[in-house]
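Peer 1: These are the structures in question, set out in turn.
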Structure 1
Amino acid sequence: MTSHNRTERPAFIRRQYDFAAHIRDPEHRPAPADVEDRRMGIYRELFYNNVEGFIAGTFPVLLRILDDAAWHALIRDYFNRHRAHTPLFLEMPREFLNYLENERGEQPQDPPFLKELAHYEWVELALSVADERLEPEQSDPEGDLMTGSPVLSPLAWPLAYRYPVHRIGPDFQPDTPGENPTYLIVYRDRQDQVGFIEINPVTRRLLELIESEPSATGEELLLTIAQELSHPQPRVVVDAGREIFNSLHEKDIIPGTKRH
């Protein structure tokens, strides 16, 4: 008797647990004896196909790089093992990611980049439904990014991965991490379009400074980076940084400057 289906529970509740346990794991958990298998089959297919279809739609690259047997074994293990904490469909991908990161463990058949790729694919959905918006009072879109204090959009998420997840697909599946981390920004612009760009460590550091030094001007932030790099010509860093600011501003990653 499993711990969740204790004998002191009312019989109808224990029956419900047995019913659900069979739907989750039909190969190892028998169906209630007095329920016709044809009827149980309808529930088995309905529940599994519903979950599998939604996850497939959220993780299309992961679906494409796994063969059919490996994909369904993965989803079946999630369906059987994970206990979700929300009934909301939009939260299901987060539940699947929790399973991969905290419950599945290291499986020899899994590609080494499995968790990072799943996280990267989940971010697109998470950002598309995030409640934050680019409100006019948050920043001045006409502000000078060099003399004013740049503001980082709440809909721009800097990410770092060991694997180049944005390049992974059926024709590119690395066995080992890259020599250097892969830095990305996934963002949502004013038209609610989600995109991503790959950035270098200097741009990554610039974004960190924008958040940690909210009152600094863009020029001051770039001079800080030049100092950290021990660059012999700080103005070169400032001039290059101006182009970075312009590019990030065009994508609404930096929607403007701090209003005073």
Structure 2
Amino acid sequence: MLSRNLIALSIFFVFLVVYLKYYEKRGIYFPTKNIEFTPSDIGLEYEDIYFVTEDKIKLNGWFVKAKNPKATFLYCHGNAGNISHRLEIIQIFNQLNLNVFIFDYRGYGRSEGSPSESGLYKDCEAAYDYLLMRKDVKKDKIIAFGKSIGANVVVNLASKRGVCGLITYGGFSCAYDMGKRIFPFLPLFKWIVTVKYDAESLIRNISIPKLIIHSVDDEIVPFKLGKKLFEAAAEPKEFYPMRGGHNEAILLAKEEFSLRISSFLEKYLKE
């Protein structure tokens, strides 16, 4: 009887390890290939850009230029869909006189490859390097904006490159903290987890101005993980709590969101 129980426990353990490893590869990223809309659908002119990462992956993005740009936002989107599903936020930034460069990670939209943590970091760095090459972009006025998993990606960028500001929305402290929400037993198997997205550790040493945005009602990334990220951040920093779901909060409070972004830029953006 004891041997049967041990065999059953061993089988369960192996199954659990395999499932967790599968989830790391298949349960984090939800890319969509089809580009459904473009900025021209909402009356915005844009450049369709292709650029290449250090590991030779060709990525696609849009550069939406403002008439009198105060700065340029490097926009890293969340883990589902593609750039064509972010038009409303692009429009908000455009109305604030901000250039927007939004791109698709590897495996998303028209970008080549398949997503991974290290890959997304490389993609973001390549997007930043592309902006540095543009003559119409002020190098000292590039601000990294990231939503959801994109927030953790831009924190990594800010720890390595010279962006002048960092804005996150719906980000989380680290993948392990998110994993515990989905798998309460994860602490027993912490050694299995290889995906990190450890923004909490990185943000402690980032000295540029930071605006951490998170909705109290976020049903995907718990509010406490956004607050944990903010508490770990070095000064200067600001926290903006919103109301509404993970994907709806900004759209439900466009005016308030715009005012908070404007206030942050006026306070910290160098003339």
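FYI, it's all coordinate maths here, none of it is from the lab. From a predicted model like this one, the values you see are computed outputs, not experimental measurements. Cβ atoms are built from the backbone, for glycine too; each structure is taken alone.
Peer 1: Match the computed value -15000 of helix-only ellipticity at 222 nm (-39500 (n - 2.57) for each DSSP H run of 4 or more, over all residues; to 500) to one of the structures 1, 2, and report its label.
Peer 2: Of the options listed, only 1 reproduces it.
Peer 1: 28, 18, 9 is what came out when semi-axes √(5λ) of the Cα gyration tensor in Å, for residues 118-221 alone was calculated for one structure; which of 1, 2 is it?
Peer 2: Of the structures listed, the value fits 1.
Peer 1: Could you figure out which one of 1, 2 the value 7, 30, 36, 18, 6, 3, 1, 0 for P(r) over Cα pairs in 10 Å bins from 0, in percent was computed from?
Peer 2: Attributed to the structure labelled 2.
Peer 1: Given structures 1, 2, which gives the highest value for distance in nm of label points 7 Å out along Cα→Cβ at positions 70 and 206?
Peer 2: Structure 1 comes out on top.
Peer 1: Given a value of 1.09 for Rg/Rh (Cα atoms, Kirkwood Rh), for residues 126-165 alone, point me to the structure among 1, 2 it was derived from.
Peer 2: 1
Peer 1: Please compute relative contact order in percent (Cα under 8 Å, 6 or more apart) for structures 1, 2 and give me the label with the greatest value.
Peer 2: 1
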